[in-house]
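The structures come next, written out as structure tokens.
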Structure I
Amino acid sequence: MVMATIYTIVGENEKAIDELELLLFESAHRDSLPERETVTTLADLAADLDFTWNVHLPIDIHPGHLDRKIRRQAADVIMRVIELTAPLNPSTSTLHLSGITGEPEEPALRNWQERLRETLKIITASGIPGRSLSIENITEYPLEMALPLIEEFDLEICLDIGHLAVNGDSIASAFELFGDRISILHIHGVEDGRDHRSLDRLPAEIMASLFEELKKFRGVVSLEVFSLEKLIDSVNCFGKEYRLRE
């Protein structure tokens with residue numbers, strides 16, 4: 001239950017975290033998204049326990065799909081979820097820009113960018129500010145392929161450290177490339193090519209690079225591990241690594 005988890009993590013008398021990530025990965029079914037009353041309760045909990053929210057938008061949508069109808073459905077879902085979660089006043093709403101894999105030739109890349117441009121125009125024309133959306137790097141393609149759109153629509157970036165690790169990409173290079181647009185980090189461990197493990201599974205050299213960047217980073221850091229046990233292990237690991245580098 002989300003309520004029990006919040007109380008376990010935050011505590012009723014002591015603040016243990018600054019922000020929680022609300023994962024809304026599915027949107028296809030009637031009960032995939034929370035009721036408005038639940039969102040109100042989550043907002044009240046944040047006020048009572050002194051923390052904030054960020055929202056992960058659904059990943060079962062396809063904003064860069066070849067089919068315009070499917071792209072329009074994706075835009076509608078994004079707008080609907082952002083409107084639903086507005087009472088949470090989230091620091092950001094994180095979005096995957098799907099629809100391509102690898103590093104395609106220039107014509108295919110331009111076509112993908114144009115399809116995404118159409119979707120993003122619909123979303124931002126509805127009044128949603130670009131800076132309220134953070135585009136996440138996913139393992140399917142290098143995020144720099146979407147950078148022209150990120151700049152055009154003034155979007156932010158969710159930098160997922162585990163996804164960088166899976167692809168063998170440099171953390172330092174990603175911070176240098178995306179700079180001040182990075183508003184949130186997803187951090188988690190990687191083991192045998194599988195991500196979202198507890199943070200102590202992150203290779204030592206990647207951990208060292210991460211903490212070097214954290215010295216300068218002033219945005220949100222989310223331990224994206226999907227279970228309370230992994231979260232506790234990750235919090236303990238984070239504290240240990242922080243103390244080692246003080």
Structure II
Amino acid sequence: MNVDHRFTQTQHPYAADDLETMSEAKRYQEHVFQLLRPFIGRSVLEVGCGIGTTSLRLAEIAERLVCIEPNLNCVARARAALDGNPRITLHITHLEDCDRAEMTAARFDTIVCVNVLEHIEDDVKALTLFRELVAEARGQVLIFVPAVQAAYGPLDAALGHHRRYSKRTLRRAFDAAGLDLVTLRYTNPIGLLGWMYNAHVTGAAAHTVGQVRLFESLVAPWALPIDRLIAPPIGQSLFAVGRARVAAA
């Protein structure tokens with residue numbers, strides 16, 4: 001049965017189970033990290049760290065990484081991966097419940113959101129907060145989100161996605177939040193075909209290990225390196241980097 005988790009997503013193990021399945025996609029995870037890498041600074045806030053898959057890679061570069069994650073099912077698995085790393089601090093909380101003064105005092109120069117913004121109902125409000133947190137350090141906001149609303153299907157709803165993005169809608173959200181785009185590009189067009197197939201043909205509401213391994217073995221070795229060299233005209237996801245808009249003198 002298809003389930004809509006948009007408003008109950010932090011109460012279920014579904015997201016953690018899906019992230020465990022996706023952790024099998026080693027080449028894909030490396031692809032996402034390589035898109036992020038040139039923009040990662042020294043003091044990083046990761047919003048929605050999930051089970052810690054991206055966090056470990058971020059901590060290889062950042063001097064300090066603060067992770068927030070509200071899903072207790074994810075947190076249990078993230079702790080197993082992240083505890084003991086002196087560069088990483090993990091907070092179990094929603095973004096809106098964070099201590100604003102403490103967050104501002106941290107002077108983050110980078111905020112990372114990988115497949116998180118689509119889970120937040122008011123995405124402009126979240127982006128505005130990100131802009132305020134990095135403004136003083138003249139930092140950057142790194143966003144990776146699912147793309148193409150026409151691909152929205154049972155899996156999106158089960159994962160708690162409020163939306164998928166286009167360049168136009170993500171650009172508009174950045175602009176409304178006072179963020180100037182540094183980069184905006186699609187990625188993984190072949191993955192989009194698979195997502196469309198699941199959304200409109202099979203009606204699948206979960207990733208399978210078989211699908212992930214098929215992509216990893218047959219598609220990822222050649223398609224993802226080309227993707228990083230030549231940005232495709234459309235794709236399964238969008239990657240964007242923004243900086244706080246400087247007021248005109």
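Here relative contact order in percent (Cα under 8 Å, 6 or more apart) was derived from just one of the structures I, II, and that gives 13; the source is I.
Highest-scoring entry among I, II, by distance in nm of label points 7 Å out along Cα→Cβ at positions 32 and 136, is II. Could you figure out which one of I, II the value -11000 for helix-only ellipticity at 222 nm (-39500 (n - 2.57) for each DSSP H run of 4 or more, over all residues; to 500) was computed from? The read-out comes from structure II.
Every read-out reported here was derived from the displayed coordinates using simple, explicitly stated rules and does not represent laboratory data. Keep in mind the model is a prediction, meaning the values are calculated, not measured. Cβ atoms are built from the backbone, for glycine too; each structure is taken alone.
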